[in-house]
Every structure is written in structure tokens, then in C-alpha cells.
Structure 1
Amino acid sequence: MKRIFFALLIVIVLQSFSLGKTIIATYEGKMPGADCAALKITLTLYKGCCDAMGTYDEKDTYIATKDGDKTFHSSGKWQYTKGRKQGKDDVILQLNYNKPDKIENYLVIGDSGIKPLDKEMNDIKCPFDQTLKKLPKK
């Protein structure tokens, strides 16, 4: 009887680890594309050891390319950091912070969205709105 209980306990614990990741936030937006009608980006942040870092999944869909819609997926680590030249209190979302040659920086705009920054955390001058809007939690 003890063996059955112990085996059942192990199964329950293992299943709890595979139920899924806790979503911190999902952001989505469209940007103009060079070789397509638009680029739709969906970025989902998952909780790690704390609320200030974790993993992410990104889905980029190039809409209406000459070969139709093309979707690409990427994933990695993220973290929040604070401060940059333009604002010492600005909150910055960094994707791939553990890979210096692949870091992507986003300015966190309150609870409404994020806006891409260049590698030096400067604003990107663009005539189009590049904000990824935060989606409501499901």
C-alpha cells in the first residue's frame, strides 16, 4: 500500500511540473515590413525564479510575403533592468540578456505595452508606432 501511495505521489508531483509555465504578460503588435505587408509580433513572458526574470516565446509572422504568410518562433531568457541615459527610472525589458550579441531592449510603458529600443537603449526614430500592446490575461 505504501508503494502505491508513494508511486501516486511521484506521478502527481511530476504532472504538476508539466502543467505549463506561468504567464507574466503577452504583448502583440504590427510593424511595417520591408518585404511584406506587415510584421505581426507576439511576445509571451513566462515567470522564472522571480517576477523580474524568466523565459519568453516570440512568434513573428511576416504577412503577405511573395510566398504567403511566414511564421518564425524564437525563445530565450528575459529580465527587467532599470535606467538608461534618457531616464534613470525607465524600466527596460531585455530579451536574451545572457547573450550580449543578441540582446533586444524594450522600454516598458506602464502597464500598457513595450516599445523597442536600439542596442544602446536609445529610442528608435520611426514614423510608425512600434509599440507592442499588452494583452489582457486569459
Structure 2
Amino acid sequence: MGQDDPDRCTLDVQYKDVVWYSNDNDFKRAIPGFSKNDKYAMRWAGQIYLPATGKYQIRTTSDDGSMAYLDKQLVVNNDGNHGMRRKDSKVMTAKKGWHRLVLTFYENGGGAGMQVMIKGPPTNNKWIKLAADMTRPWR
């Protein structure tokens, strides 16, 4: 991704779960050099591979606000100041292949967390953590 690409991935996460932070310390352990507890925002941008055409859902659980966009459409709006809260997208029909995925999160104060899950035909319609092998950087 070029430096002049405004949609470039600003965080290159290299571990099993792409976005799975349960508390402040999870962010600090997973992100080199990161040490904040409050007043920050993060954005993950890339692509997700859906191996079959079918009905899918995305879930964010966050403290404070989060949003998920699939192919530039807001699909989860879990925004606002709140403790850990789960929000699911509506059921979406998506075609097999790569799809643009953008996740946003902010932490205002107090506890922090951001977790992303997906369900659809390849997961037998059961919620699973969004994992690195399902994604790639935006191209």
C-alpha cells in the first residue's frame, strides 16, 4: 500500500486474532510501543475473504465505540461512550471473494476493549473470532 493511499492500513497486526482486545493491557501487549489507557482511536483497514456466497453477519464488542464497514457500507454501529457492549450487523448477502473491511474504535476513558467476530456459511453460522488467515491488507 502506497503512502499516498488514504485508505492504507495504519496498523499491521501480526498475531493469531486480528482484532481481539479484552482490556487495556491487551492493546499494550499486542501493539509495539503503545502505552495509552484513555483518549485514543484506532482503525484497521484491509480485506476479508468470504469463501462462499451466502448470508453473513459481523459483530463488534467494544468499550467504548466501534464501527465496522464492509465494502464501504456501515454494517455495525456500536458507537458512543459505553462499557463492553455487543452489536451485530443485520444479515447480509455477500458474494464469494475478497471484500473491503474497515474497523474503527475509540477509547474515551475507563476500561477498553475491541473484539470482532463473523458468522456465515463457512462457520456453520456460528460466531467465530475474526482471524488473520481470513484477511489481508488492502490492495
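Bear in mind that the values in this text are calculations on the coordinates, not laboratory data. Bear in mind that the values here come from a model prediction, so they are computed numbers and not experimental data. Cβ atoms are built from the backbone, for glycine too; each structure is taken alone.
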Ranking 1, 2 by FRET efficiency 1/(1 + (r/R0)^6) of positions 25 and 57 (r between Cβ atoms, R0 = 25 Å, to 0.05), the structure that comes out highest: 1
log10 I(q)/I(0) by the Debye sum over Cα atoms at q = 0.12 Å⁻¹ from the coordinates reads -0.45; which among 1, 2: 2
Structure responsible for 34, with relative contact order in percent (Cα under 8 Å, 6 or more apart) calculated and labels 1, 2 on offer: 2
When distance in nm of label points 7 Å out along Cα→Cβ at positions 33 and 65 is computed for each of 1, 2, the largest belongs to: 2
Source structure (of 1, 2) for helix-only ellipticity at 222 nm (-39500 (n - 2.57) for each DSSP H run of 4 or more, over all residues; to 500), computed value -4000: 1
